[in-house]
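What follows is a set of structures for review.
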Structure P
Amino acid sequence: MLEVLAITTPIYLLIGLGYLSGRGGLFTAGELRVLGRFVLMFSLPALLFDAVSRRTLEEVLNGAYLLAYAAGSLAVLGLGLAWARWRRGAPISLAALQGMGMSSSNSGYVGFPILQQLLGPAAGAVLALTMLVENLIVMPLALALADAGGHGSVRRAFAQSLKGLVRNPLVIAIVAGLIFALAGWRLPQPAARTVQILAAAASPVALFVIGGTLVGLKLEGVRGDILRVAFGKLALHPLAVFGALALLPAIDPTLRFGAIVLAAMPMLGIYPVLAQKHHHERFCAATLLVTTVLSFFTLSAGLWWLRQHPGWMP
């Protein structure tokens with residue numbers, strides 16, 4: 001267990017440092033947004049491009065991984081939406097957002113730093129595969145369902161969500177990396193080194209920003225629903241991905257382990273921002289806070305369990 005805590009504790013200490021810096025006034029909310037934008041626009045794209053471009057096309061377009069992660073995520077999205085809508089009587093917009101909170105991980109800002117300690121360079125490929133599912137399937141579908149609550153068309157809203165992806169720097173980086181992998185190209189050494197330096201900044205800066213964004217969040221809303229979404233994200237999502245992997249043909253142990261770990265992360269950091277359009281940002285902000293705090297304990301316990309079952313370790 002001490003080995004597991006040695007992996008997870010530094011991650012949450014960096015998040016705590018960001019929180020204390022924001023709480024103490026060392027960084028304003030605006031300055032943290034600038035840091036977050038740097039990670040989103042430069043560091044994470046550099047990391048994804050570097051990870052994808054250095055591998056073969058078969059490694060970065062693993063069909064079994066994509067199918068398993070998509071199946072597990074969509075199952076939890078549907079379950080979360082159905083429970084909120086028909087058991088709790090929530091409006092479709094809130095139900096869809098709750099389903100998205102249960103099925104969309106903070107893969108880049110929290111997941112990758114942990115996965116990097118566990119898998120080393122292979123973490124980048126796992127992250128790229130996961131982000132393909134999240135950015136091309138799960139999030140566009142969830143946002144389309146939320147928009148359909150305004151009596152719009154799910155198909156039209158989904159198409160609009162997909163159109164926005166052409167300007168997403170993370171998707172652009174993955175596509176560029178795929179082109180380089182397919183063609184067998186390599187960047188000139190000075191450019192490659194620049195990309196690697198940018199990529200190295202992604203983990204610490206992202207964790208610091210996540211901690212800073214938690215400042216000021218309050219536990220407002222229906223606490224039972226908050227805990228239900230947190231349980232769905234931290235327990236049901238990794239279990240669903242675990243189940244999908246167990247049912248499908250065996251894949252590389254590194255990919256299998258990475259999928260479960262990323263599914264066990266808290267929801268994406270922009271969760272409250274995505275909810276602003278539908279006026280559910282307070283509920284989503286409170287849920288993000290609770291889930292992020294609880295994830296320290298659930299992740300530590302989950303990693304300990306996986307270490308007790310070597311068949312699921314890489």
Structure Q
Amino acid sequence: MTPRQWLLLVFLAALWGASYLFIKLALADVSPSGIVFVRTLLAALLLLPVAAARGALRGLRSALGPLLALAVIQVAGPFLLISQGEREISSSLAGILVATAPIFTAMLAPRFDAAERSSGWSLVGVGIGLAGVAVLLGVDAYGDAGAFLGALLVVLAGAGYAVGGFIVKRGFSGAQPVGVAAAAMALSAVLMLPPAALTAPETTPGATALVALLVLGLAGTGLAFLIFYTLIGQAGPARASLVAYLAPGFAVVYGVTLLDERVSAGTLAGLVLIVAGSWLAAGGRLPSRGVKPPAAPLPVPEAP
């Protein structure tokens with residue numbers, strides 16, 4: 001990777017890691033469904049013109065069913081679960097728990113895609129990652145029913161990201177990812193409009209919450225997807241996917257330094273176990289210099 005590509009990778013990890021911080025700030029004045037509606041609407045407004053200019057929306061009208069499933073399972077659903085979970089747990093813990101998505105991919109592969117079946121070290125990675133989840137639930141949520149439920153909601157969001165990857169692989173093998181992402185964001189905004197309207201705040205949200213929503217939608221979601229696909233085109237999907245192992249660290253740093261969240265030795269141990277387990281479950285290999293982007297598009301990434 002070139003220095004510029006490394007900078008893009010780190011910047012992308014910083015954006016996605018900050019999403020949990022902005023969710024936490026927005027929750028002070030806005031409901032979880034309101035947050036999801038605004039972030040997906042802003043992301044769609046940013047992504048749709050880009051996708052249209054690249055001709056990436058062609059043919060998607062005939063795939064409305066898979067698009068709707070993708071919007072529910074990999075966009076609106078996980079976004080809502082994470083936002084709801086962060087009402088009970090810290091932003092740093094949420095950032096760590098979302099990194100379980102590759103572990104769920106390895107667990108679900110025998111059911112949904114035999115080609116992705118895990119063996120050897122990948123299975124070891126699943127066990128290590130699950131041990132990390134157990135450590136975090138024992139350290140950060142033990143004795144607190146609300147925190148335990150919030151953590152489980154975020155873990156469930158990771159499972160949604162994993163299932164969504166299989167949906168993309170089966171239903172959008174010939175589509176450009178930026179077009180799929182833009183359409184899924186737009187559908188998600190439509191789906192979240194009714195619950196967002198029903199839970200709209202009675203008074204205008206404060207400046208902090210409004211700025212958090214704006215940055216979350218435009219930068220943490222829309223811009224982040226554009227950077228991710230730029231990296232796929234320039235450096236290949238294997239290298240671009242390294243962002244999944246960097247973002248949790250940024251989430252912890254933001255939570256500790258900006259929100260004064262407590263991070264114990266057990267929390268750090270859970271972080272190491274989950275990231276290491278996810279890496280092993282996803283193949284456990286760093287991309288070599290000779291890797292080229294494949295012809296098939298990469299599934300929509302696990303954005304927080």
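Read-outs: derived from the displayed coordinates by stated rules, not from any lab. Nothing here was measured: the structure is a model prediction, and the numbers come from that model.
Assorted remarks:
- If you line up P, Q by relative contact order in percent (Cα under 8 Å, 6 or more apart), the top spot, with the largest value, goes to Q.
- Read-out semi-axes √(5λ) of the Cα gyration tensor in Å, for residues 47-198 alone, computed value 33, 16, 13, structure in P, Q: P
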